[in-house]
Structures are given as C-alpha cells and as structure tokens.
1. Where is distance in nm of label points 7 Å out along Cα→Cβ at positions 81 and 113 largest, in which of P, Q?
2. Match the computed value -10500 of helix-only ellipticity at 222 nm (-39500 (n - 2.57) for each DSSP H run of 4 or more, over all residues; to 500) to one of the structures P, Q, and report its label.
3. Identify which of structures P, Q gives the largest calculated value of mean count of other Cβ atoms within 10 Å over residues 17-24.
4. Of the structures P, Q, report the one carrying the highest value of relative contact order in percent (Cα under 8 Å, 6 or more apart).
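None of the figures in this text is laboratory data; all of them are computed from the coordinates on show. Just so we're clear, the structure is a prediction, and the values are computed from it rather than from any experiment. Cβ atoms are built from the backbone, for glycine too; each structure is taken alone.
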Structure P
Amino acid sequence: MQQTIIEEVTKFYFDSGDFNGYPTYCLKEQFRLDNEAAKKLVHDLILARKIDVVFGNTHPNPHIKAFSDTSAEQQIEFLNQLEFSDYFCLYPTPEVLGQYGNMPDFGDEPYKRELALGGGSLTLGFSIYLFLSIIAMTRATTTARTL
C-alpha cells in the first residue's frame, strides 16, 4: 500500500498544475484509513524519506510547499506535537522526485523545474528564479509594445 500512496501523492503533485500537496483527508478517504492508521502511515513514509509533510504551522497554507528545508526529524516532531489534521498535505520527497520517470521538460522555466524537483516556493534561490522570470517577461512585453 505504501508504494501506491507514494504514486498517488506524486501524481497529485504533478496533476495539480501548481505542485500542490495531497491532503490527508484524501489519503483517509481513498485508502479508508482512520486517524490512527493514517498518522502511523505518514510517520513511516516520512522516516523512509518517501514523503514530506507540510502541517500549516510554519507557513499558513499547507497546500503549497513554501520551504524545502524541514528535516524528517522536524516533521516527525510536528506530527507528534500537533493534533492530526485532515488538512496536512503530503508531498513526494526530492529523493522520490529524482527517480520519477515521467518528469516534464520545463525548458527555460528553472523555477518550475526546481518546484518539480521538490524545492520550496519561498526558498531564496527559487524566489530569485521567479523574480528573474518576471523581469524577463516584463522586458519582453515592454519591448514588444515599443516596436
């Protein structure tokens, strides 16, 4: 069952269009798990470095992976400290994504490529990519208007 869940989390990540996390309520519904079984499964998948979990405690929106540097140990600590919620979100780890066979080609979109590889959307390096992408688009639009 763990492999099926990893595949579902990864599929959701890419199919969302914005690299969103797979909510635990979906996990519980799709795999018919109660809170205790879901929490145990999430715990085991974190330790195996198959999923990362965003709890909504370090950034208010768990549906985006804002930061990519939360260690497995820290995630386990959060899992044990916080009341298990239907709105925690699961993400494939960079290790899982690095082995993903159907990775889209992001060409000249390095920000999206970094997100696809499990990076956080608000991590400094990725924010710089986004900023530079916006500047490039603005320059292209401005140049096109002046011609």
Structure Q
Amino acid sequence: MATGKNFFMEIVTPEGKVFSGDAEFAVVPALEGEVGILPGHAALLSEINIGELRVTQTGSVSTFVVESGIVEIRDNRVSVAVESCQRQDLIDREAVLLMKADAENRIKENRDPGLVERARNDLRLALLLEKVSAKKMSANGNS
C-alpha cells in the first residue's frame, strides 16, 4: 500500500501484469518527453512512446523497455498499459541482434510506406533494447 513517501505503480501488457508495487520515483517515456513521477503527482493521462521506463523502489532502480501505450496518474496511483514491456535483466541480446538485422533488411527491401514505417519502429525498439542491455552489462562489469 502506498504511503506518503511512495505511490502505487502497475505496468500491464496484453499478456499480463509485468510490475506491481510501491515506488518512490518513476520516469515514463511520454510522447512529448520523459515524465518524472513522485508521490502526490498531479492527475495526468498521456500517451507513451517507445522508451525506457524506470522505477525506483527503496533506492534500487528497475529499468523496463516499453513500446507504445498510455499512462494514467491519479490519486497516488500510476497505471501503465503498453503494447510490450521487457525488464532490462531479461533482455536476450542475441534475439535483439536478430531483430535489428531483420528490421534493417525490411527497411531496405520494402517499398510499401506502411511496412517501411513498421520496420523503422522495430529498428528503434531493437536499438533501444541493445542500448539498455549494454547498460546492464557495463554496470555488472561485463562486455
């Protein structure tokens, strides 16, 4: 239960709940830029862009890569509903490299503007997953 120093946060995807718990601070990749959230934040409804979502609990930061959705902030509760969400520590680097190569090939090979735009979105997601995964590895002293 959220206290005066925390707020309740939940992240869900079509597959189910990814995160649920109290948080001290969060950063959400809103459409117009990152939104920092502290307890008592004003009510807000915003679209979410592809990006890093960070949640701080008892001084520890958990990072997620999210892909399009919405965030609603109301009454010290933050609800995030996104198309996809991957925790930083569960990112499969090999799968990300394959996703990146596939997206690059689809950009080169397709002439249909809709398919090219989807491939570009997939490439942006793959590059972000690669970047976030690399941050975790460097923090752990791996290369």
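1. By distance in nm of label points 7 Å out along Cα→Cβ at positions 81 and 113, the leading structure of P, Q is P.
2. Q
3. Comparing P, Q by mean count of other Cβ atoms within 10 Å over residues 17-24, the maximum is at P.
4. Checked P, Q; max of relative contact order in percent (Cα under 8 Å, 6 or more apart) sits with P.
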